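Trainee: The next part holds the structures, each set out as structure tokens.
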Structure I
């Protein structure tokens, strides 16, 4: 495609630079480093990174149990908006995602190709040479001027659009050549862009294949659970169920804050629910209680969970020959009914705070409305790499945007001047500005000569 700038007394024609047919390797290199390919891969990798950071992943202990893994994936898909789509894409199990095993190596290869091209360009820019050789990441345009501008004029034009360009004059046998370029040293800062992306990719890969997850962890008031064998830490819930603690070293956060993290281990609050603490005393001695549901837990002080309003639970006291029916009320209370062996109701009470309910002369039922917490523990030991990766990406983007590299070569003789500009695509406007400077200068000189003649 040919573009022609408006002509004045100086004739200027601008067009994309022509080149010989590139070799297969050059075509392959250009395809691998095409911005469109990199953009598509980065969008896909960004989605994977978001899933890795914010979507639950298949617990490590279930990886070798297909039935349990399928049940967990069904539950995860049902609990998340768009969960069916996420599951179909394998975003709940990134560590075993086959498509990801193709995407991430391809992205790594593309980034390494871009990094090599940036190093090559920065190394080539250390010396000021005519822009005849193709450099990766740059495009070239040619222009011709008739008559040729004076050397001082186009030197001034370089200074006008760059501020402090490198300028050199070369003498040839048939023509006089000069070159200038802009921002050669800053090209090394552009490496930070690819290095930052590679570092973020490394963090993702390391976390996928060395990270872990425990899900679910259900804690009752005052309960503590070890994260072994994945981490030498414990997570506990305070007696008042207001805060969770990760130890050791100790890190504490309110349940309302959503989680706590330390040393690459994060504990997230998945859900909270209502519960009631129950204990049956005979002459001050606690008797065994057994939950008829909830995996038939047995304890002398039992915590019964209510996953939703109006939930109903039952516990038995075999030593006393009694059973208790518990119902979560909408107003925050708990209704308790005591039943004997003949299934006769002995009493029914609504409990809103810690209470002691007598049962005959020697039995006392102690109830305390409380809550429980469901947690998810994540081991992401390499997530800290994302901070320096983000800083490098920011530095690289600023360098690329603020200091784009370009270089210009001029060959002049009596017939006119041949110009080649090579730079990033968006520097085309600067080339047009450079040509406009020459045209305006030539017009001013023509007008001045005309006035002197008059």
Structure II
């Protein structure tokens, strides 16, 4: 059986962790993966949590051999909006060397490469898997699990593939991730929706207040976030580190995004803004009538969600507190504001020159025929900082996706050449590790 066939089966499971209607599907995905690991000689454990199970598996061949811990997640984002998909999100479809499905790149395809790489692997290496079903909702169960089971999880190196290569056919090693603080803000005006003819001019309008508040979060001219204190802990980046980065084709990026410019914080390059500067982005707004036709209503409530990507040495809780205090300060009179703190994660930096990173670089060069480039990643994987703290083991971030994989969007895809070469790279890494480098 090729590596593709079981992946298509894995992708057909709608393991949407944020939707309670898919709770059994999320569990089904965990059980499916556990079975595939047992077929490869692993002992598996399913740890129940208040939400979705954590899968732990181990294949320990030799106490003197090196041990690798592989992290991944089997949950996926919701597929909405469904009408924009060219094929159903949970009917995996192969077109022009790519598989299209929700979770194809984030993270089922990349995780499956790690499982498939262990098929009949001759190298004497101990391997453990830690796979969760709550990454897309902030890993609330996994973080305490890691703290509680740090002895069980001990390893010489942690391997994670939940990111992207810098460009097609460009082997990439990632050594940094941004953190995340995520808040939901709810504004209330009158005690009920009101007729805009009868009460317009005397009633508070939460949508109008929301728009005013959003306009005060960033300076659109300079791109600076206006929350006091937010930049106080931002670690500057050295010129030496910047020389490590590959050049960015800004024109290609504009074409991919379908935009004329790349707006952002003044005084910083696009790569600096993507990897090393904090950002603030509204992710959704709601309020009032949004159906067909017209309804002249002043809504009683409105709200928005906002995410902040963080960099070393920012702390998600501290930043969330700074944002909350600022929001309450600028909220216009006459409104009640409720602020919910949703999930978050700490930023991460790893050593790009650690021995395991050097071994992976060698494996990548042998398989891809060119040395890897080194990047940071703009996204967040909440558990990485926790694993660093608990295990004190070097982390290797091997992204196998691509920037145009449409993560969290319709028509998510995973290039099959990345699956094939990813498997070959991982097998070669294990061989090199077993040989002592």
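Since every read-out is calculated from the coordinates, none of them should be taken as a lab result. Worth saying up front: this structure is predicted, and the values here are computed from it rather than measured. Cβ atoms are built from the backbone, for glycine too; each structure is taken alone.
Trainee: Which structure, out of I, II, was relative contact order in percent (Cα under 8 Å, 6 or more apart) derived from, given a value of 20?
Mentor: Derived from I, not from the others.
Trainee: Now for a different question. Looking at structures I, II, which one was Cα extents along the principal axes in Å calculated from, given that it came out as 128, 49, 38?
Mentor: It traces back to I.
Trainee: Tell me which of I, II gives 7.1 when you compute mean projected area of the Cα convex hull in nm², for residues 44-107 alone.
Mentor: Values: I: 4.3; II: 7.1.
Among I, II, the structure yielding 7.1 for mean projected area of the Cα convex hull in nm², for residues 44-107 alone is II.
Trainee: I've got another one for you. If distance in nm of label points 7 Å out along Cα→Cβ at positions 300 and 388 comes out at 4.7 when worked out from the coordinates, which of I, II was used? Mind dumping the intermediate values first?
Mentor: Working: I: 5.4; II: 4.7.
Matching structure: II.
Trainee: Okay, moving on. Thinking of I, II, which structure, once helix-only ellipticity at 222 nm (-39500 (n - 2.57) for each DSSP H run of 4 or more, over all residues; to 500) is computed, gives back -9000?
Mentor: Numbers: I: -11000; II: -9000.
Going label by label, the one that fits is II.
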